[in-house]
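Once you scroll down, you'll see the structures, which are given as structure tokens.
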Structure I
Amino acid sequence: MALSDIRTEIGRVTDKTFSFTNGDRDAATNAWYLTCWRALDKVAPHLTRITQTLSLVASQLTAYTLTTTPLAVIYIQPPHARRNERTFRMAVADDDFYRHEDQGEILFAQEGATSLITRPAIDTAMDAAVHYIRKPATITTSVAQVHFDDQTLAAGAIGRLLHSINFSDAFYWIDERNPRMLTGTAYTLLHGELDTLRKIGNNSGLTMTSEHGPWV
């Protein structure tokens with residue numbers, strides 16, 4: 001599970017046609033990694049999502065900071081005891097967002113990579129749970145990927161690199177011409193990994209049995 005192995009596998013195929021730099025290979029690998037991560041979130045969200053509690057401060061207009069970079073915020077929810085007091089709705093930080101004054105419906109928008117802003121400024125202190133898809137760490141020579149094998153990531157990167165030079169063999173590796181039926185070696189490997197990862201999910205139907213009885 002190392003970037004050097006992914007680079008080697010990419011070079012094994014692409015160096016026959018075009019010698020891509022390590023920078024090219026790494027960028028393609030991480031771009032495909034995000035595609036894999038989004039696909040994983042659809043079948044095993046417990047592996048991709050995180051919840052963080054934000055302490056909302058009365059009358060604060062400045063941004064709140066998330067500890068982990070989000071790929072996408074799913075929703076924000078107040079504590080159960082105050083669930084009926086407010087709703088939190090995702091919005092775009094346009095002119096209407098900044099003019100919004102309804103305290104019953106707090107709008108939130110992503111301002112930066114790890115920051116959220118709300119409007120209007122909430123009128124009372126409150127903890128709120130932010131549920132979001134975390135962005136995976138960039139794969140580097142010192143940071144390995146999680147969940148996905150070298151071969152799966154290399155295949156997608158090969159497809160992206162060959163697409164970038166309009167090489168005919170690109171479609172063997174990754175074919176996205178039909179959004180309903182994504183094909184190619186990269187997607188075949190990805191689907192195999194997703195089948196394995198979804199089986200350890202909460203809704204997989206997997207049963208563990210011991211001498212004391214079954215657990216589902």
Structure II
Amino acid sequence: MPDNTIRLAGLEFIKKLLGGERDFSGIRLDPHFNLSGDDGFADVQKYLSDADLENAPVILEHADLTGVDADGVYLPFLKASGACFKHATLMEANLQSSELRNTDFRYAKLPQTNMKACDLEGADLRQADLNLATLNTSRLSGTDVAGANLLFTNIQGADINGIVNLAQARSVDTANFQFVSLSEKEKAIIRTELWAQQGKKRRLFGGAG
């Protein structure tokens with residue numbers, strides 16, 4: 001079968017983005033491209049912060065950005081369902097209100113990343129580092145978190161009903177699960193993690209325990 005993948009060099013991606021292009025569906029970016037270390041990153045950040053991304057978002061549906069280094073990138077309202085960010089570094093990135101269904105974040109570095117109000121249904125977060133990340137009010141149904149680091153991850157108000165492999169995630173006892181939507185299965189896992197922390201357990205799930 002012919003390979004219809006659109007291969008795009010990192011510098012060309014920057015040029016096209018700054019030129020006003022927003023739809024990068026299906027591209028394959030240079031593996032491990034150091035976007036945040038590029039001389040043009042400051043221009044990219046200014047361009048994105050000045051843009052109306054809510055009404056004209058950047059689109060990376062089914063794109064391959066394996067290993068991209070984009071620490072601190074400003075990309076709220078991103079549409080990247082089915083994309084691959086495996087081994088990516090997105091520390092302190094702003095991905096708020098993004099569509100990330102079935103997106104591959106395996107082994108991604110996401111400490112302090114803003115993923116508030118994101119749709120992560122079916123996403124793969126196995127072995128991802130979510131230390132101090134914000135996932136408030138996000139949708140995590142079907143999201144696989146086996147081996148993910150949830151150290152002080154803020155998941156307040158999220159929908160975790162049907163989250164996958166929560167019992168295999170790390171530092172579950174430190175995450176904030178207040179006011180989450182969940183089933184008895186997820187509640188039992190979290191209670192087990194907090195068994196020795198009665199005070200915290202009582203105020204979990206909005207105080208109902």
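In table form, for the structure just shown:
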| quantity | calculated |
| --- | --- |
| With P(r) over Cα pairs in 5 Å bins from 0, in percent, for residues 12-99 alone derived as 3, 15, 26, 33, 19, 3, matching label from I, II | II |
| Comparison of I, II by FRET efficiency 1/(1 + (r/R0)^6) of positions 68 and 188 (r between Cβ atoms, R0 = 30 Å, to 0.05) - largest value held by | I |
| Structure responsible for 17.7, 59, with Rg and Dmax of the Cα atoms in Å calculated and labels I, II on offer | II |
| Structure (I, II) behind the derived value 26 of relative contact order in percent (Cα under 8 Å, 6 or more apart) | I |
| Given -4500 for helix-only ellipticity at 222 nm (-39500 (n - 2.57) for each DSSP H run of 4 or more, over all residues; to 500), calculated: source structure among I, II | II |
| Distance in nm of label points 7 Å out along Cα→Cβ at positions 28 and 172 - structure with the largest value, from I, II | II |
| Comparison of I, II by distance in nm of label points 7 Å out along Cα→Cβ at positions 60 and 140 - largest value held by | I |
| Parent structure of the calculated result 17.6, given that mean count of other Cβ atoms within 10 Å over residues 36-43 is the read-out and I, II the choices | I |
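Read-outs throughout are calculated quantities, based only on the coordinates presented, and are distinct from any laboratory measurement. Note that the coordinates shown come from a computational prediction; the quantities given were computed from them, not determined experimentally. Cβ atoms are built from the backbone, for glycine too; each structure is taken alone.
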